[in-house]
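These are the structures, in structure tokens.
Since every read-out is calculated from the coordinates, none of them should be taken as a lab result. Just so it is clear, the model here is predicted, and its values are computed rather than measured. Cβ atoms are built from the backbone, for glycine too; each structure is taken alone.
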Structure 1
Amino acid sequence: MEHTNKFSGKAEGYAKFRPDYPDQLIIDWKQEHGLNEHAIIADIGAGTGIMTKKLLDFNLQVVAVEPNADMRAVAEEKLRHHPRYTSINGTAEHTTLPSETIDFITVAQAFHWFDLKKFKAECKRILKPSGKVAIISNSRVIDVPIMQEIISIYDAYCPEFKGFSNGMEEHPELYQAFFANFTTKSYDHPLIYDKESFIGRHLSASYAPIEGDAAYEQVVAAFRAVFEKYSTDGEVVLPNVTVCRCGELGSC
């Protein structure tokens, strides 16, 4: 299956159950990189618009680039009335945006899907000379018992599971090759779930089964059991850190 189609049929669940990002992340970008109402931000691999909406909430102008029709439609339905929002059917490697028109590029939970050499070339083409790229991920804290049980479920039932974010966090050299120089900042961002959102969040992964698949009912039952084991007063808190790598690009 092509990467652009991996979330087909999952868009509603993705929009409903995937976590957002801390306000302080955007505040820091505004302070450290001079983002203001005149800046044009390209949110690449924008999905259902989780990062896009966060940027719009801070009165920033956003061009959201997303190739998956299901995901893009959910974002457009949610954000189409916002005057500072534009939606583009494009890929990370071919955004269709004009050259040297973008002040800042964001990539939230999508970097691991890209052809990094082609994406870097496209970033260099569309960015203004002083432009920067920010790569953002919600990084699970995995050395806790509940996360070990979640990983075991994915290992048992999801053949395409190769680690969270496709194992990208285990390969820091990819970021070093992508950027000429960059800074890394981390933000504590714990995630609170009730039973529905806990199960929905874990079914929204690209490698998780969808309703009708052979393993679907078993996976739902397994996640339900984990929730019931670890919940307190009907909630589970998963430790999570939002990580942002931001900087200038190296040569292609």
Structure 2
Amino acid sequence: MGQPAFQLVRRDIRAQYAGSGLGLVWALLEPLILATAFIFLRHSGMISIGDITLPYAVYAVTSLMVWQTCVDGINGGLNSITRMRPLLKTTQVSAGSVVWVVILTACFFHLFRLVVALGVALAFGIHDPVNLIAYGLLSFLAPFFGVAIGLLVAPFAELYRDLKILVSSALRPLLFVSGVIIPIPDQFSFLGVYNPIAVAISTARGALVDVGRVDYGLAGLWLAIMFIVFAIALFIFRRTLRIVL
């Protein structure tokens, strides 16, 4: 019997911020700084965002918090073997425990971001409890989608380290084509359909506007696809974990 997953999660979070004075604040700073920059650019007229149904501050912050959780999930899954290698080599930690650590850690950080996102929404006049609750619940598509993608790539990334660089390099431009800080133009609407990260963001953000107009069919389709991806990733992860250590 390995160490309980919650104990491993606590150890993993402490290790990530060991020696950091700000600690968990760093989990919020990057998306908040980026949101602040684009809010300034938009209000100064330096960039044109187009018509949106939410105050831009709400649009940017609520989107970026979900985006950052997706990225954390991908990176958490991608680096799970590297981070847990000392424990995997010296204790009887199972592959299943590692997966739970990645999922719970991503959800833990997402809870902090969720509080900030909901606080911004409330500050700008979005007070409908149904919309706020729906945003909170639907935003948890983000950690699941991210972890599923990261875990699928993780064993291969341990064998071919360039994969980690490739994934990290791809995430930055993906920020600008996922409707995170700038709405996806109509002529490129397919980017919001075939991109699971964009679907997670637009689904959660759409709930703040009108719960009834959220495309639950598309969200459900991608949820089913990501369940399959997660199942495949878990199978590969378990079969290859001891090989890549």
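Some observations on this one:
- Which entry (1, 2) yields the derived value 13.1 for mean count of other Cβ atoms within 10 Å over residues 126-133: 2
- Which of 1, 2 yields 27 [relative contact order in percent (Cα under 8 Å, 6 or more apart), calculated]: 2
- Top of 1, 2 by FRET efficiency 1/(1 + (r/R0)^6) of positions 158 and 206 (r between Cβ atoms, R0 = 30 Å, to 0.05), largest first: 1
- Value 0.95, calculated as FRET efficiency 1/(1 + (r/R0)^6) of positions 94 and 134 (r between Cβ atoms, R0 = 35 Å, to 0.05), assigned to which of 1, 2: 1
- For the structures shown (1, 2), mean projected area of the Cα convex hull in nm², for residues 70-109 alone is largest in 1.
- Origin of the value -10500, where helix-only ellipticity at 222 nm (-39500 (n - 2.57) for each DSSP H run of 4 or more, over all residues; to 500) was derived from one of 1, 2: 1
- Taking mean count of other Cβ atoms within 10 Å over residues 142-149 as the criterion, the top-ranked structure out of 1, 2 is 2, with the highest value.
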